[in-house]
Structure 1
Amino acid sequence: MNKELFNLTQLPARTAKPRQNGLTMVMDKGLSLREVEDFLSNGGAHTDMVKLGFGTGFVTPHLTDKIKMYQSAGMAVYFGGTLFEAYIIRNQFDDYLRLLEKTGITHCEVSDGSIDMHHDEKCEYIRKLAKVSTVLSEVGSKDAEKIIPPYEWIEQMESEISAGVWKVIAEARESGTVGIFRGTGEVRSGLVAEIIRKIPLETILWEAPLKAQQVWFIKLYGANVNLGNIAPGEVIALETLRLGLRGDSFDFFLNKPETV
């Protein structure tokens with residue numbers, strides 16, 4: 001950031017990289033190597049993790065080169081949970097482990113949003129993967145018609161954290177219209193409130209691809225809330241929201257004790 005150049009006061013204190021909270025996870029849905037270079041030069045300083053969305057890793061040219069570029073920039077890279085599920089539905093878990101090893105991927109996402117999987121089985125996969133990688137798990141269905149009650153969200157999150165998860169992801173898809181959001185993109189605020197009562201905020205990564213959703217979380221939980229499924233071209237804009245330098249969050253941090 002250009003703090004010395006602008007000398008602007010009353011900004012919220014942002015955590016420094018590498019950080020455990022205040023994370024920004026970007027969704028890469030098929031960037032070229034040149035696009036990755038451009039993204040890193042502009043948004044790299046504000047990005048902590050990159051998810052190679054759904055099954056894009058399978059068809060991405062120069063995949064290992066892309067992974068190395070992100071990792072060299074200090075970012076964790078992982079395949080989308082849909083790819084994990086594609087291996088599981090085909091009974092190829094060992095092949096998935098070999099994939100992580102061959103690509104040098106150190107993080108992974110465990111999800112069950114597209115397949116039916118008993119939760120105990122999901123937790124067992126988490127335990128196995130936690131021995132060789134840093135695990136993120138996703139809770140919530142990709143099916144907009146499937147409404148999971150709050151107590152189930154909480155029970156699943158608690159069990160997955162106990163199984164070895166580093167961050168638990170609250171499902172929203174790249175569209176921001178399922179899981180913790182209604183079909184209109186509106187936050188299911190009651191669900192979020194119930195989750196926060198039981199699950200430590202710093203342990204949750206909220207998928208929030210839409211600006212209104214990002215504003216909602218920052219207003220309630222501050223500049224250092226973990227947000228994911230951010231488009232590469234929206235990272236700078238998100239950082240201005242976190243700092244109160246955009247109209248939508250302009251007065252969130254003025255005259256607050258946590259500002260610097």
Structure 2
Amino acid sequence: MAESTHHPQSVATPAAPPASPRLWEIDALRGFAVILMIFYHLVWDLQYVGLVPVNVYAGSWQLFARSIGTLFIFVLGVSVALRAARQTPAPGQPPGRAFWQGSLMRGGIIFSLGMVITLATLLVIGEAYVRFGILHLLGLTLILATPFVYVRPWISMVVGLLMFAGGIYLNGQLVTFPWLLWLGLQPIGVPMVDYYPLLPWAGIALLGVGVGKLGYNAGMRRFALPDLSMLPPIRGMRLLGRHSLLIYMLHQPLLLGIVTALNALRA
């Protein structure tokens with residue numbers, strides 16, 4: 001029997017949908033936090049070398065510093081929810097595997113950079129070095145927040161509120177050992193220039209996860225927002241927001257170097 005010369009028509013493979021664009025408001029919000037951070041650290045450096053008589057440990061300045069950290073942590077939570085919503089499983093991989101791998105890698109990198117900050121501040125500042133600062137928190141929280149993208153938003157937000165409330169209580173319980181300072185139990189007589197324990201601050205990230213899931217559907221905005229993305233100030237903040245980690249690592253050595261040089265010239 002002769003072979004058939006008929007060949008089935010090839011079926012065109014549909015093109016993959018284009019990657020979702022970055023949401024300008026998220027980048028701009030993170031960039032705004034970067035601007036506030038640079039300003040606060042500039043003031044901190046100026047008082048550190050004695051150029052300005054400012055007490056950055058006063059209540060108002062500490063509230064300002066904590067509000068900056070809160071903004072970074074909250075945006076991290078929103079970003080985790082957005083990244084999960086936009087994650088497309090690779091062929092042959094179970095859903096969520098690539099997302100978990102990405103979270104572990106990103107969280108590990110950020111936490112490792114926090115350890116670099118620990119070493120650097122130990123060498124420069126001494127006893128008041130950063131033991132568990134904002135980068136340690138963000139790295140660990142990014143990983144811990146990952147499971148909450150698979151639950152209802154209200155669960156993430158309730159757990160976040162409980163963590164925040166529990167952390168406020170823990171922070172008031174001074175102890176004589178340092179082993180649980182990462183959790184929120186602050187040891188007596190241990191100064192730290194940057195301290196963001198898991199409790200209460202990781203709770204802010206879980207609130208961000210819940211808000212991210214409520215405010216964005218499949219990674220896209222669910223609420224009306226005028227497009228301000230091309231305004232010059234917004235464009236600048238978006239640029240800063242996209243490179244916030246690099247700026248965090250570089251800005252303080254540069255600022256402190258400039259301020260130290262100015263102080264030397266004054267002398």
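Readers should treat all values here as calculations from the given coordinates under stated rules, not as data from a laboratory. These figures come from a predicted structure and were not determined experimentally. Cβ atoms are built from the backbone, for glycine too; each structure is taken alone.
Summary of values
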item: Relative contact order in percent (Cα under 8 Å, 6 or more apart) - highest-scoring structure of 1, 2; result: 2
item: FRET efficiency 1/(1 + (r/R0)^6) of positions 128 and 240 (r between Cβ atoms, R0 = 35 Å, to 0.05) from the coordinates reads 0.80; which among 1, 2; result: 2
item: Answer label among 1, 2 for the case where helix-only ellipticity at 222 nm (-39500 (n - 2.57) for each DSSP H run of 4 or more, over all residues; to 500), calculated from the coordinates, equals -11500; result: 1
item: Label whose coordinates, when distance in nm of label points 7 Å out along Cα→Cβ at positions 104 and 152 is calculated, return 3.1 (choices 1, 2); result: 2
item: Source structure (of 1, 2) for Rg/Rh (Cα atoms, Kirkwood Rh), computed value 0.96; result: 1
